[in-house]
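**Student:** Below you'll find a set of structures to go through.
Just so it is clear, none of the values below were taken in a lab; they were calculated from the coordinates. These numbers were taken from a predicted model, which means no experiment stands behind them. Cβ atoms are built from the backbone, for glycine too; each structure is taken alone.
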Structure I
Amino acid sequence: MKFAVLVAIVADNLEEKAIDVAKQAGAGGVTIIDARGIGAKEKKTFFGLTYEGSQSILLMVLEKKLSLAVMKALRDELDLKSHSHGVVFTVPLEHIAGIDMRQIEQFEDRLKDEL
């Protein structure tokens, strides 16, 4: 079984929606990291302080085929194709240890259902 890490970087106000969409598409656990980003456009300043919007980085370890389905669901539901609300990508995962066996069983059951 091949795995991938799905990384979604979204604005804080889209965090809950992104998690709900990912779970509905079949994702199990999600690791959430608070972040700040610097985009291509100049940020607004207020009394000499630069405002940088808060972001969330969502990490998910998924079966490779499932990672693509979750990525497409996030792209469509968060309207990432036409608006700059975030970015979603996958990274192949070569070795893994410590994954919950229930999650592997869910992946296997999903594959059996597809066959």
Structure II
Amino acid sequence: MSINKKNDKNFLEFVPVKSEKIEWQLNDKGLVQLIVWRNGLFDKIVRKLFNTPEKSIIDLDEQGSNVWKNIDGEKNIHELSQLQKEKFGTKAEPVYNRIVTYINILNNNSFITLKKK
């Protein structure tokens, strides 16, 4: 993904907002764990048939946890990228490509929504 495209630049202006349906906690290492409850009708049927858990826990790595903690419904993706650079330096590079991919994954899984600032 090239950050020089107009669409990419516009994407950096979007503000991620955490879904109210997603709970989260910190594990013993201070990393974020997203908690996804499986309580829809289909989920309940699958749980009964296959004895699956009532919730899924998704462990985020250090950089993902930092992004998640900084999502406050006010900072746009560009600002979140700058915070990643400040905290992780060259480990965050290529920061724009990484954060755009990460935000898209969060959005596609309905963990966040995106709004215009």
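**Student:** One of I, II was used to calculate relative contact order in percent (Cα under 8 Å, 6 or more apart), giving 37; which?
**Tutor:** It must be structure II, since only it matches.
**Student:** Moving on to the next point. If you work out distance in nm of label points 7 Å out along Cα→Cβ at positions 33 and 89 for I, II, which one comes out largest?
**Tutor:** Going through I, II one by one, distance in nm of label points 7 Å out along Cα→Cβ at positions 33 and 89 is largest in II.
**Student:** Which structure, out of I, II, was helix-only ellipticity at 222 nm (-39500 (n - 2.57) for each DSSP H run of 4 or more, over all residues; to 500) calculated from, if the result is -13000?
**Tutor:** II
**Student:** Hey, semi-axes √(5λ) of the Cα gyration tensor in Å, for residues 57-96 alone derived from one of I, II reads 16, 14, 7; which structure?
**Tutor:** Here the read-out was taken from II.
**Student:** While we're on this one: Computing Rg/Rh (Cα atoms, Kirkwood Rh) gives 1.04 for which of I, II?
**Tutor:** Source structure: II.
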